[in-house]
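A.B. asks: Right after this note come the structures.
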Structure I
Amino acid sequence: MKLPFLKSVPGADPVVVEGVFNTSAARLFRAWTNPDEIVRWFGPGDTPLLSARVDPREGGLWEFAYSERDGVQDVMTGEYVFVVQDEQLIFTWRHERRLSGGNVEKTSPSLVTVTFEDVDGGARLHLRHERIVRESGRLGVGDGWSGSFSNLQQLVEHPAVD
């Protein structure tokens with residue numbers, strides 16, 4: 001599988017994903033902080049998010065939930081640690097797997113730093129996801145972020161006509 005935005009060695013810590021998009025840093029930042037847009041691009045493949053809730057301010061919480069499948073719901077959660085409008089988001093990340101019996105499996109928290117920068121020809125989006133304990137988790141996150149960047153590129157560079 002080709003992962004055009006993945007810049008780190010697969011499975012390495014940290015996971016680094018980067019791309020230059022034909023848009024502005026402000027437009028990319030909006031796509032990362034608007035729940036209606038997040039559900040349109042977040043995720044690696046054709047499994048859309050069920051919901052996205054964000055409070056993009058220091059101490060604010062976020063949660064992205066997928067639809068339940070086979071009695072399991074995957075939910076990503078975290079807290080914004082640092083926010084600079086149109087420039088940077090730093091947030092914690094935890095993957096929760098909610099099982100039909102009420103049990104919840106959680107990963108250890110990791111840290112994501114996203115930097116938005118206007119450059120010649122567009123805007124650079126740089127993501128660093130670190131402190132993921134297991135190599136299998138880093139492999140999954142690398143695939144996920146690279147796929148999400150592809151979806152984000154489609155959203156900001158080729159918006160659908162309503």
Structure II
Amino acid sequence: MPAVTYEEKNMTVNLKARYEYSIIQTYEAGIVLHGTEVKSLRQGKVNLVDSYATLKNGEVWLVGANISVYEQGNINNHEPARTRKLLLNKSEIRKLIGKVKEKGLTLIPLRLYFKNGKVKAEIALAKGKKAYDKRESIARKDFQREQERRIKY
């Protein structure tokens with residue numbers, strides 16, 4: 001079993017995203033945070049469920065991500081559900097603007113993680129799945145789980 005690195009241990013994953021959406025393309029973005037938000041992220045106290053990214057005035061913003069208040073913080077603690085700016089290249093933002101204008105495409109965060117001491121957000125250009133696609137995904141997972149059990153014994 002491979003050793004788990006510090007970066008992998010301090011990673012938050014949006015499990016609902018891959019179930020609810022078909023992922024088309026992923027991007028790695030920096031994120032603008034206040035001091036106590038980083039400490040809460042290191043403790044893993046973040047919730048990405050029901051969060052999304054939006055484009056405003058040529059910038060990308062993360063909306064609905066809840067980073068819990070840092071317990072050892074003081075009066076300068078951060079607001080848990082504030083909108084946070086994502087940092088992408090201008091060319092990537094232009095591509096995203098064009099693609100998000102297409103019908104049915106949206107930006108969702110897949111995970112938050114540490115890379116070289118900096119917090120990164122993996123966002124995805126995604127299309128919502130229909131109910132029958134979700135059932136198909138569940139059936140595929142069940143079949144794969146059953147196959148793994150048979151191989152094990």
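A.B. asks: I, II: which one has distance in nm of label points 7 Å out along Cα→Cβ at positions 108 and 132, as calculated, at 2.0?
C.D. replies: II
A.B. asks: From I, II, which structure was distance in nm of label points 7 Å out along Cα→Cβ at positions 28 and 124 = 0.9 calculated on?
C.D. replies: Attributed to the structure labelled I.
A.B. asks: Supply the structure label, taken from I, II, corresponding to FRET efficiency 1/(1 + (r/R0)^6) of positions 68 and 140 (r between Cβ atoms, R0 = 25 Å, to 0.05) with the calculated value 0.15.
C.D. replies: The value was obtained from structure II.
A.B. asks: Follow-up. -10000 is what came out when helix-only ellipticity at 222 nm (-39500 (n - 2.57) for each DSSP H run of 4 or more, over all residues; to 500) was calculated for one structure; which of I, II is it?
C.D. replies: For helix-only ellipticity at 222 nm (-39500 (n - 2.57) for each DSSP H run of 4 or more, over all residues; to 500), the value -10000 is produced by structure II.
A.B. asks: Also, quick follow-up: Given 0.15 as the derived value for FRET efficiency 1/(1 + (r/R0)^6) of positions 12 and 100 (r between Cβ atoms, R0 = 25 Å, to 0.05), which of the supplied structures I, II does it correspond to?
C.D. replies: Source structure: I.
A.B. asks: Using the calculated result 17.6, 57 for Rg and Dmax of the Cα atoms in Å, pick out the matching structure from I, II.
C.D. replies: Label of the source structure: II.
A.B. asks: Computing FRET efficiency 1/(1 + (r/R0)^6) of positions 20 and 60 (r between Cβ atoms, R0 = 25 Å, to 0.05) gives 0.35 for which of I, II?
C.D. replies: Label of the source structure: I.
Just so you know, all these numbers are worked out from the coordinates, no wet-lab data involved. All values reported here derive from a predicted model rather than from experimental measurement. Cβ atoms are built from the backbone, for glycine too; each structure is taken alone.
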